[in-house]
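Engineer: What follows is a group of structures, each given as structure tokens.
Every number in this text was worked out from the coordinates using simple rules, so none of it is lab data. Predicted model, so just to flag it, every value in this text is computed and none were measured. Cβ atoms are built from the backbone, for glycine too; each structure is taken alone.
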Structure P
């Protein structure tokens, strides 16, 4: 087996002795190599996950402009400024102390999106086609995307995880082959399936059928995604009660689920994905379905309503629809269209047209808290 290599950052070191002393005495590095000993032209120092080669050579001599290093907050000595300059001219920045989990604030707002037949799509990573359902993202609180895999086959993804308060994926069409940390062998999500991805749970998208499509919702809208270079999936099967930052993994299988008839709205049925229980009632997510002629369904007030029409057409009524942003909204709402409302006052949902309806629905019940991973 070949000897493992170490990545080295090479910097101009002059004045080399003073610069090396600064790295060791002020920043907590240690000297790992000197050449030559009697009159060093190279001094290598290591610390905080970095190996830095300081060189005293004509090509590298002199102050360094536009070069900086960022070190962990723990490398900053007591009383040291948050930005310092080493004797060789490079800037040293320190991370801020570890942040605390933050609450995702949901401002008042409404966003309506049109049927996917009339939508604008763009090509993103790995040839996937994206549609941003909520371009304004409710002030940065929520992102909802419709994603298509037009060609199918292998997906050039890697093991990664997200720093989120909430993230789920609903398979609308086709099949998606995925693998998740602690969840056994790779499996296929099929149309009607839904996965809750708890914060920090490692996963990887492997392949899809041609034309596969998912709807994804996450908050906050802008969140960190980290690659995991150490973990190889699959990595075994975890405990059924295992939690990740307070949430449990969910793989809801639509074909096996039995919708529950609504006692309050005859003709309506609710297919619960289990996300509400897995997130300690952070967000109730599932599919409402009904036949033509069903009575209005009352969606109780929530911090946010999110609706995506999977099949048929629906009409919306109630206090939530009085928001001025909805004044020009066309009704009924057709397949592939929907909206998000925050705060979500009571909303009445009823079938429109002659066929059955299905609506992917999420009610946010409390303010999400984004962990620090």
Structure Q
């Protein structure tokens, strides 16, 4: 029979409990203690059961909502056993009051789905025009959001044309109305930027902007869209999908149009820069003209040509001397070569009484090369003779 120690059986049970993994648990908070260590200890209960819970210091500082005794909360965490008392507990990381957990889970589900499809990628974001001519606003006609946007648009860029399409921004029919408004602006044409906005509210109030079909319409819209839903801390699916997210309706207006005052200031700076640049150029040109006026070339313009002519005369004379010198050297060289040629010429030898005998074109140096009756040519110092061989001696 296998016998477990208390620690062993507790460890075995813990392994089984760890398989449960991460879960959302809803219940009424009781025995709440914010410990000086920074950890939060509590119990969660309903009419049939109680579970202990803890949120450790590293996560407690990140919570968006504070736990309150006697209120119903949803807590996301993992189930584990504290072996010190052999009690199972939830180690929490996220806290949502009331029924918000269902909305939160649905939000996460849609967000993860669209993120995998690439709807949030920066490469799919369309750039906002720097100087739009016409802006469309999709929002409630009665809310503060439309007033905030219009106020900032007119203040920053008074020449802008604005079209407001009154739209339902909460409730079951709101998603369809938002989608229709986007389609209408696309069909209208000529609109440079769309602002999709509404004021703050609960997650239920803002839920239309988390609708998957709305996200699809925003993503596929050919007009750049700025999404400004809720307050700065609020995030909606349309914020992630839109080409630009604004924390507030006012910021949406600031992103949509340039500030006319900044443009005026920029133009004034450009004007000043151009005037200063031209002024400096004129001053530089004046200084150069004055320097030219004082120059020798301007005061005596012909002197430059006269000096150049003098230089040409000098170069001409120098070149002529060089050429004559080379000609004389070459003449001397040729005369020397001619003397050498004359000295070694066979004509000199003939002048001393010798002759050259040829048979055809071949010079005969050996009498054995001739035979009787051969026709030979004899060249003398003066003249030539033709003879027939009668006899030869070796």
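Engineer: Which structure, out of P, Q, was relative contact order in percent (Cα under 8 Å, 6 or more apart) calculated from, if the result is 15?
Structural biologist: Going label by label, the one that fits is P.
Engineer: Which one of P, Q has helix-only ellipticity at 222 nm (-39500 (n - 2.57) for each DSSP H run of 4 or more, over all residues; to 500), as calculated from the coordinates, equal to -14000?
Structural biologist: Clearly, the read-out refers to Q.
Engineer: One of P, Q was used to compute log10 I(q)/I(0) by the Debye sum over Cα atoms at q = 0.07, 0.10, 0.13 Å⁻¹, and the answer was -0.64, -0.91, -1.13. Which one was it?
Structural biologist: Q
Engineer: Next up: When distance in nm of label points 7 Å out along Cα→Cβ at positions 52 and 180 is compared over structures P, Q, which one is greatest? The partial results should precede the final answer.
Structural biologist: On the way: P: 4.3; Q: 5.7.
Looking at the calculated values, the largest one is Q.
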